[in-house]
Each structure stands twice: as C-alpha cells, then as structure tokens.
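Input: structures, listed below.
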Structure I
Amino acid sequence: MLLITTGISGSGRKQYLRKFEEYAKLHKKKVKVYYVGDMLFEQAKKIGVAITEENVLNSNPSVLNSLKSAVLENILTNLPEDLEKNDAVLLSIHSFFYWKKIFTRAYGRFYLGQFNTAVFSTIINDAQYIKSRLDSKKQWKSEKLTIQEILLWQNIEVEVTCSWADMCAKPFFVIPAGQPVSTLYKILFCPKLEPIYISMPITHLKNKKDQERVDKFIDELNKYFTVFDPRAVEKSSGTVEFKKKSDPMFYNQIVNRDLYWFIKQSKKIIGFFPKVVPSPGVINELREAHETNKDVWVIYPGKKGSPFLTYFCDKVFENEKNFFKFLKRNHKPFNGCLK
C-alpha cells in the first residue's frame, strides 16, 4: 500500500518516519520511505543545478518544479516494484511552504493524480516546538516566523492534505509527532483496530498522579484500539509559556484540532474523568462525537453526574475496572498484527 504523509518544516515528520521504519522492521514489516525533499537535492547535484538548503526556496519556481518532476517520475517508475517488494511505501512531502510571508504550493494536481494512494496523513506538532526548531536552523532563522504564522501554516498543511484524501475518497489521519510510532503502524497494518479519541479534563487536571492514571488507562486502551491522545501534541515541548497568554488564535486552533481533526478521524470517543472536575472541553467533545453519530463512552467516578454529561453518551461507567470488564467481554484484544 502507498501512504502520502505531509508535515511543515520543523514538525518532526522526518524523525517520526525514521522511528516508524525501525519499528516496522522490528515487527517484520518491510517499508520504504521516499524522503522527497532529500531526493530533490540529490537530483540537483546529479545534473549540476546549484541549490543550497539555506536558499532552496529562493530558487526560480520553474527550476524547483523541474527537479520535483524528475524525482517524482523516478519514484513512479520504481513504484510497482517497490509495492511488490514492500508491505508499505511512504512518500514524505510538503503540501505548502510559507516563505517570505507567502504561502506557496509544494505539489500540484498532476503528480498527485498519478499515485494510487491508499492513506493520507499529516504529522503535526506543538507550534512553540516548531518555532524553536526553525529558529535554530540557518534556513529559517531570518524568516523570524511567529507562533501565529506557524499555527496558520500547519492548519493549511492539514486542510490541503485532507482535501487530497477527500478527492481520492481515501482515509486521512492527523498524527501528532508525540504519538507513539505504533499509531502509524496500526493505521497501516492493523485496519481492524478502530481509531478512537480519548477525551479527558486537561485544564483542571494538573496532578501528576492523575496524569499517570490517564497514561495507564491509555496504555491498556491501546490493546484494543488505535488511540489518539490530544496531549501528544504538546509532549515534544512540555509546558509552553505562550499558552499562559490566552491568545485567542492559539485556543481556536486547539478547539478546531480536537473537534474537527481528531474526532472526525475516530470511530469512537472515550471520555475519562479520573476524578470529578469541570471540563467544558470534554463536554463539547462528547457532544460533537454524539451528533456526528459516533459511539461515546464515558468513565465518570461515583454518580452519573449532570444530565448534560449523560445525554451525549451511549454508556457511562463508574470506574476503569468496570469499563475494562465491559471491554474484555465485548472487544477482544487484536494481536494478529502485533508480534
């Protein structure tokens, strides 16, 4: 199968895919990843075109398009054999660049239409983490990208890649770089494992023991599903000072990400309250999932709580023990693809 995966500069896409290659090899799966950006430089060197990593985006668009065309033609020529020899082939590309305060397309319709892509994905990351990485690179230092610009660039990268998937009628996943690489592995090689979104209080659940309890819950849940954890977006950078500024754009991106990216790509939503705390976020996520016809299960301690909680749920459990008893009765752990 063929996967096209995108991600903006500094997102950690390449690092995530390299880890995925090692993980797949460990689990006896053969995968080949085409890092198209690296291949572009190799092609330029081969034919004597002078481009540098620091200034490549200053190149004439016709020169870049010619180099990309040569690289993609080469991939297309070898792709039938690659697909036969490997369990999966991945193309790592950009959908858009943001350079000199201008958004420019990285790939056009023609070549995308030549690939029979089975799955599309975008690797995302925390905006502050991306900014720190870009600010440390020679290529991007002079661009002085703001958090807001990075948020917009990443938003466009996701939405454009999603539009490619929609046009091809293929699945699309937004994958935080902080997710375990087993997430991508299960998407490709364990399609029977349902993708689910785990919703939990975050703003009012700062206690370390509570967070460890959530981690343990998700570890167990991963035996039955492909779990998307919203906290994975911030895992690369930890606590970010910028978040304390209550920037409306930052908060709008969080709401959009969780409601319209993560929940959209999931089959089930599981809300987990380690203890009774207020959480407008969880309530809104439960409602979004319920009204888009997804299964909604909630673990809520003690009494069932507010009718505005239970109204948007299909099942409510008092604790993790009862929940996993139910899960074991109705959902067998899927170990067929994991060794």
Structure II
Amino acid sequence: MKVIGGLDRVECPSREEFEANYANLDKPVILTGLIDDWPASSKWDLDYLDQRVGHVGVSYKVSPTGSHPPLDDAGMIQAQREEATLGAYMDRVWSQVPEVERCKYCLSGDDVNVLEHWDRYHPDLKVLLEDFSLPPYFDPEKLETIGFWVSPQGVRSHLHYDSNGKHNLNAQISGEKQVWLFSPKQLSLLYPYLATELQPFSFSRVNMDAPDSDRFPDFGDADCYFDTLQAGELLFIPAYWFHSFKHIGAVNCNVNFWWEADRIPVSPTSVRSVFAYELLEYLVGSEPQRLVEEMAKLPPEVLKSWQGIERQIIVGNGVRSQEDHETA
C-alpha cells in the first residue's frame, strides 16, 4: 500500500461546511474541538465505567492473534465470543500479564450498542447518553446506531468496510488509534472475500500487519490515508470506505454514530455490497450461517455464473483479480 498523506483536521465546522467539503465529496476527515465539553471526555476511565455500567452484560471478542476478527484463507472466523458483565470484562483484560496478551480481547460497537435500529435503546447503557451528545452533522431521525467501544492497547481491526452502508462518525473519548483508510473505488486492490463463497464479504483477505505480496500483489498499488485519532477528536468515515485501526492507547473508549447517508456514490464496493445482500437474502434470509450449506445445493453452472458476476464487479477498473494471479 502507498500512504498518500494524513487527513484534514478541521475545528468545529458548521454542518454546511462539513457537508460541502466532506460528506458530499465522500471524503474522510478528523474533526476537533467538538467533544471537549462532553462529561465523558473527563470522566470515562475504567473506574467510572465500572461504577456506572459495570453490571451490564456484554458479549466481547477473543482473538488468538489480536486481530479482530481473525480470519483464515477461507473466510472462517477463528475468534471466540465470551459473555460477562462489563466490569468483569475490564477486570479480565486489564489484569492480563504480560500486557501484550490484552490485545486478544475487544469490546466493539458492533457488539454493544447504546442505540440500535433507530429507536431501540439499550435499557442499561442508555444512562451513558448523559455523558455525550449527538454531533450536529446529521438529522437525529437518520441515526441508526450508537456503538460503544472499550479496548486495550494492541488491538488490530481487520481491514474492512462497514457492511451496513452507513456514514460513520467515531468519537475518540480516551486513548488513541492509528487508522488506515482506503477509497471504495479501490475494491480490486483490496482482495475482499467473495460473498459467493463465504461471509464475511466486507473484509479484505490482506493481513495489514504482514501483507503477502505474492498472493496479493496489487495491494501494493492501493492508496491510503494514514493518521492517528487522538482523544477529543472525531473521525468521519464515509460509507463503504475500507478502514483498519490499531489501538495504541492503554485504555481506548469510543462511541460512534452510524447514520443514513443522503447520497451514496456509485463505486465497485457499494454496487457489490448491494449484490451481496440480495444474494444472501435470496439464499438464506436472516440466517447467514446457512450460507455454505445453501451454496452447496446450487447447480455448478449457477454458482459459477454468480461468482463471475461478482468478480466482474470487483475488477471493474481493469485490475486483475486474485483468481487471475493465482492461476497465472
């Protein structure tokens, strides 16, 4: 990959400025000066969260590698999932010795939500709304999800795009994270898992910490932005942008806001995502775990045709597909 620079940092833009210069241009940005007066900015540490919501039951990821989720070549997720109270999760993670073991655990905003599906507030986490406010860059009725994140140093999020197709504003309340961002126009360079083979189709097959140039040679041509999101800053990730985080603060607390975009630019990633969800809905409805079983029932010519369509979408800009490289 080629790092082409860092992100713009803009202090307290108006909504009009944010939309004109970033949201409407499908351009990521770091926003500053917006959460300094949030109570969360001065209060959120492990002790406060334990006292406030430590009793709340959560489900968190456990990865043997520190990459979340850990994926093998076939797209199988090798992570375990454990359940505990938030207080027990924090005790387990921050009591790990040596500290390098802590990165195996991650409580992420796609697991634990303050708000999900527009109007379903978590009955026990809703109290955290007293500690922060909605950013002024979207209409409240377009807000789908508020995610809640608590993670240790060393966690790596596997390169992916948010499959919900929503804009994402990530508020770094404590700690800091490194972030790599890739435009959705570069899908063919990022080697996604095929939806016609196995979920998770929104993830790249490339290991960001050790890219395999023999298997994924075009990844070296991918342009990315690289920056560090610091406490007190918000990162805007436009819908369908690929991203990966490395959590580098000792204690990283975040809330993020996913909202319905007014417009989604057409790109290989957005087109393929629609195709993938239509395929999943047709085959397995609301039971994606049945995908492998249902794929096995398809006539070979049908499966080959669908895979051909998906590959054509991925390589629409003329770059060779991974299959081409592996058979060359």
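Every number here is computed from the coordinates shown, using simple stated rules; none is lab data. Every value quoted in this text rests on a predicted model; they were computed, and no experiment measured them.
Looking at relative contact order in percent (Cα under 8 Å, 6 or more apart) for structures I, II, the greatest value goes to II.
Computing Rg and Dmax of the Cα atoms in Å across structures I, II gives 19.8, 60 for structure II. If helix-only ellipticity at 222 nm (-39500 (n - 2.57) for each DSSP H run of 4 or more, over all residues; to 500) computes to -6500, which of I, II did it come from? Clearly, the read-out refers to II.
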